[in-house]
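Down below are the structures I want you to see.
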Structure P
Amino acid sequence: MKNIVIACGGTGGHLTPGIALAQSLEELGCPTWLFISQKQVDSRLASKYPELTFIAMPGAPFIRTPLGLFRFLKGFLLSFIRSRRFFRKVDADVLIGFGGFSSFGPALAARTTGIPFHIHEANRVVGKAVRFLANRANRVYLPIGISLPGVATEKISNIGYPLRSDFRRIPMERARKCLGISMSDRLLVVLGGSQGAVSLNNWVKNNLEELANDGVSVYCLTGMNEQSSGVVQLEGVGGETVTSRFVAFSDQIHILMSSANLVISRAGAGSIAEIVRCRVPSILIPYPYAADNHQQANANFLEAKGGGVVCLEEGMNNKLLSEVREVMFNEEFRAVLRRNLYSIDQDDVSQRLAKDVLKSLRINKRSEPGTELMELSL
């Protein structure tokens, strides 16, 4: 039995794979603790998993301003100190970090206490935290086809994005019944990620009448900072009522995606993994200010695999409505996208990741000085 700490949080894209890994490790009999940020998005999602143990840790993203730098250093120092104490308290065997500021302090604390740590990068452009920590890590998990110059190849394992055990595709009829949406509706689901996306929300509002005229209803996840939750009913083709919904937050994204004819989404690694798992046709709008433009790389990869369509944010106002119409009313094209998504799906990544973590711990144990003599004496 191994005691395992997982550093994740800050965004849904960091937290949800940590939850997925914890679920798989707990199934294998390993006690786990998850370090999350103090953000509301983390605490809200964590509350849905009472069987897991979450610990809110201080921390802040690195921002190149005097105040931003101060907050980052303060968060790093506090998380570093608290992590060292916690590792000793639970006799931790390994730390797994999922990148971002939430991994930085705990990873260096593990390094200074002699605890092995592994680092996971979900995006197709490796982030700054992972690049910094990779050479110090015992194991580095990267997306398939991605390498990291200067890091020993034996350290690297190419693996996908772990999805929670409860995240699965369900039949559209059942999904729509959960949401109270008719099977006759043409449903466009708009997702801005765990933080929402103001530009996507504004696009929906500006084009709601046009979409209603086409008979397209919308389910828009606005983000918790938006106060525009509600229902809008407009007259569509033939005088029929087209109902669109604006919701701040949902922890049932698999139901939303399973109910959709088409999804508009940001291009974070988590969002793309969920799109793939639910086999839902999508138009991806990469966040243009994402670090190292990683969302653009993620989106281009899915489009190159024939699993989605990319529309840049700068072209949203001129092109996105026509793209929606072209995909929404072309059942043959959407069927091709679904088939390609099926071929991309990597099955249960979280189980494979959990088993690799435990395997690496056994290898490290055997390689410790004196272990060979102990095994021979047995």
Structure Q
Amino acid sequence: MTPRIALVHERFTEVAGSEKVVEQLSKQWPQARVHVPIVRACGIPSGLRTTPETALLNRLYRCCGERSYAPLMPLMPSYFRRIDFGDAEVVIISHHAFATQAAFATSASTIAYVHSPARWAWNASLRRGEAGGRVGAAALTMLASSARRAEIAAAPRLSRLVANSTMVKQRIEQCWNREAAVVHPPVDTEAFTPDLDIVRKDFFLLAGRLVPYKRPDVAILAANAAKTRLVVAGGGRSLDYCRSIAGPTVTFLGRVTHTQLLSLHRRTRALLMPGVEDFGIVPVEAMACGTPVIALGSGGVLDSVVPGVTGQFVRGASDRELVAEFASAMLGFDGSNYDESVIRAHAEQFSHQAFRRKMQAVVDEVSGT
């Protein structure tokens, strides 16, 4: 007999990787109530099967014109601890900041799908430049301390922990002193597919948000050094800086549609992945198109890229070494060493269906069904 399921998520303010996780959980358990403190219409995944249930925080968010949820973050732990889960037998929590506090609101079995322990709370370097002045910095430091304490307090109450990658599994063990299973997040391998009739062109691709931690500067400087064509698809706060350092072989497209991105994946020689991601959806989307990946050999790509089969890793002890190694990898790249059908087959293990099947197995184990 299928147990009664409830879902918890941090916020629906934009549709990104964590929202797509909840979307697939909702498709697997379409009757599940979805509890979310802050929601705006454009942030609700299109495949969500039930209307999100909110409370006072969302009314406050609307009163603020939906401009920023940041001032409401200190109130989130209280919201999660007060959720009424009714007769739910299993609660699945999508966590990256405060959502595990929902474990205090129920005696049901709880499964935390952890995108990461709150990185900004555990890593002070990620908070630099995010607050205005000394007062803002002090407030953010206090919030980070509160978030760490809250995560540590909730960890023992969780029935099962599931990490989205090996890197996050290790972070959970370090921060929370708990072991976690790994279930990689869902990738839409039906929307990203190969087209064997398309001839690949002479350019490399950098796709995604242009923000500092993704290290777009490394890819651009490497393309300058190698004098190879690089197409950059995406926008972000680092766009102006990236333009300022780009040489004549680098082309910026800005934000692109899905159709444009699909075409780029199908036509590029390889995708560049110069930053460290907890998992990284973009390289799997590229591989779903049969495209090899040249990636920094750290983080989530260690779970998704198979050297010599679906791509290759680049390593370096300094930024200068990384730029040189990426440049060398582009100059020496030979697409004939890769089989598009093998790359595609590898990517399919990260599909929506695979994710739902693995999460169903976790729920079956916890509920004894």
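Some points to look at:
- Structure responsible for 2.9, with distance in nm of label points 7 Å out along Cα→Cβ at positions 262 and 278 calculated and labels P, Q on offer: Q
- Label whose coordinates, when Rg/Rh (Cα atoms, Kirkwood Rh), for residues 166-205 alone is calculated, return 1.31 (choices P, Q): Q
- For FRET efficiency 1/(1 + (r/R0)^6) of positions 6 and 254 (r between Cβ atoms, R0 = 41 Å, to 0.05) computed as 0.55, the structure of P, Q it came from: Q
- When mean count of other Cβ atoms within 10 Å over residues 110-117 is computed for each of P, Q, the one that comes out at 25.8 is Q.
- Read-out mean count of other Cβ atoms within 10 Å over residues 198-205, computed value 15.1, structure in P, Q: Q
- Read-out distance in nm of label points 7 Å out along Cα→Cβ at positions 318 and 358, computed value 5.5, structure in P, Q: P
- Among candidates P, Q, the computation of helix-only ellipticity at 222 nm (-39500 (n - 2.57) for each DSSP H run of 4 or more, over all residues; to 500) that gave -11000 used structure Q.
Bear in mind that the values in this text are calculations on the coordinates, not laboratory data. What you are looking at is a predicted structure, and each value in this text was computed from that prediction instead of being measured. Cβ atoms are built from the backbone, for glycine too; each structure is taken alone.
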